[in-house]
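Please find the structures below.
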Structure I
Amino acid sequence: MATIQCGTVKFENIQGIIFDKDGTLEDSEDFLRILGQKRSRIVDARIPGTGDPLLMAFGIHENILDPTGLLAVGSREENQIATAAYIAETGRGWLESLNIARDAFAEADELFEQDPTPSPLFVGCLEAIQVLARGDIKLGILSADRTERVRKFVEHYQLGKYIQLQMGVDSGPSKPDPSLFLQACQTLGVKPGATLMVGDSPADMQMAKNAGAAGCIGISWRPAGARRLEGAQVAIASLDEIQIFP
């Protein structure tokens with residue numbers, strides 16, 4: 001166990017730290033924005049008039065991605081269902097709407113599979129993770145992204161020696177369902193009450209809080225509104241603000 005301190009806030013007897021991926025470790029804002037725009041254009045080409053409402057639903061406004069919006073926080077399945085709901089409002093049946101949404105997402109995937117390189121790590125992430133990994137705690141990633149993409153991210157940046165849990169959302173509940181945090185802790189071999197959550201959205205904080213986490217650390221690498229880190233006990237601007245003591 002270890003003591004974790006961020007500024008004047010101290011967390012004692014910590015066994016593990018679980019990180020969100022997008023917006024916390026991976027600077028994926030541009031990727032997600034372009035992905036959402038591509039999905040909306042594909043749907044709009046088939047059903048004119050749906051493109052702009054879909055962008056709003058995804059949380060994209062004037063070429064800016066809302067870090068608390070559906071695309072940034074929701075799972076792939078949740079984004080598909082939301083897309084299908086907008087399609088269904090045009091008078092199409094639910095199964096047809098869902099199939100159109102799935103086809104659009106698959107077509108967008110093909111574009112990005114040509115360059116599967118993950119978005120860059122935020123500056124200083126690797127060094128901060130290396131320091132934390134030398135302490136007597138376990139580290140993991142719990143993302144709303146697919147598990148396959150989480151694993152590719154860890155592999156690409158050679159984080160496997162530090163990150164002992166690589167967990168995404170492939171089906172079933174997504175953030176902020178506390179069962180995800182509880183499952184992550186069980187897999188990591190730590191107690192929820194001795195584990196911290198580090199994330200960049202209210203969904204991360206609510207999930208961890210409802211699961212009985214030891215605490216929530218909110219991170220925003222860029223200036224953020226108060227609602228982005230709502231629920232966090234402490235807010236930081238870079239991972240090196242997380243200090244570990246025996």
Structure II
Amino acid sequence: MSVRDFTMAKYGELCRVLLGASYTPVTVYQYLTDPPGGRTVVLRHDVDRKPENALKMAELEHALGITATYYFRHPATFVPEVIGRVQALGHEVGYHYEVLAKAKGDYEEAIALFARELEEFRTLCDVRTVCMHGSPLSRYDNRDLWKRYDFGEFGIAGEAYLSMAGKDLRYLTDTGRNWGGKHSVRDAMPGAGEIPPSVATTDDLARWIGSAGEEGLYLTVHPERWAVSEGEWAVGSLTDLVMNAGKAVLVAMR
């Protein structure tokens with residue numbers, strides 16, 4: 001019997017496919033500072049909601065010998081107990097900032113907020129990379145903050161979009177419950193290659209990895225999208241359906 005897509009069990013299958021295809025999983029920080037040779041997959045998790053799912057995913061990866069990067073929002077998923085346990089499993093923990101959207105485009109307010117929230121994260125863990133939250137309902141792209149400021153001045157080694165652009169990596173994301181990228185508003189990497197047209201479901205992605213793949217992969221996986229029960233799966237499917245429709249309207253209006 002096949003496993004339903006976008007469940008934690010299906011994510012486990014995907015992880016085993018990656019390992020079986022001889023990919024070495026690394027964190028964002030590892031890739032930026034000491035990338036391994038050969039087949040490499042950067043595994044990134046944007047914890048937008050449901051931090052408890054992030055912990056389950058982190059435990060699954062740990063059991064398979066996989067390390068990944070988890071970006072938590074403030075305050076939406078800023079749960080010290082979860083963050084501490086994810087880090088204790090050997091994963092990288094970073095800050096999923098959305099300060100330009102929060103400040104409604106006020107750059108000075110946004111950078112001050114970034115400093116305060118980053119400091120709160122650093123009371124729990126050693127944050128070495130950050131990643132913008134897409135804030136699809138906002139007109140502001142949080143990455144634009146770095147057009148005026150330098151994240152290096154905060155002791156940050158890299159930003160998960162800006163610092164990874166131009167690398168030899170094929171970028172794919174599960175945004176909108178589809179690996180083909182058709183529901184992504186801002187979750188994209190310029191210069192990261194075209195997504196194979198045959199890839200939409202997780203099984204499609206697994207088949208592509210097994211048959212062809214790339215030397216370097218960069219996968220963004222949102223833990224709240226990978227259900228641990230039938231009820232959670234049904235609610236998540238409906239939520240994504242509504243969100244995808246809303247995104248399409250907002251894109252058309254911009």
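Every number here is computed from the coordinates shown, using simple stated rules; none is lab data. If you're wondering where the values come from, they're calculated on a predicted model, not measured in any experiment. Cβ atoms are built from the backbone, for glycine too; each structure is taken alone.
Numerical summary
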| read-out | value |
| --- | --- |
| At a computed 53, 42, 36 (Cα extents along the principal axes in Å), which of I, II | II |
| With FRET efficiency 1/(1 + (r/R0)^6) of positions 53 and 101 (r between Cβ atoms, R0 = 25 Å, to 0.05) derived as 1.00, matching label from I, II | I |
| Among I, II, which structure scores highest (criterion: mean count of other Cβ atoms within 10 Å over residues 5-12) | II |
| Answer label among I, II for the case where Rg/Rh (Cα atoms, Kirkwood Rh), for residues 109-156 alone, calculated from the coordinates, equals 1.04 | I |
| Structures I, II, by distance in nm of label points 7 Å out along Cα→Cβ at positions 173 and 221: label with the highest value | I |
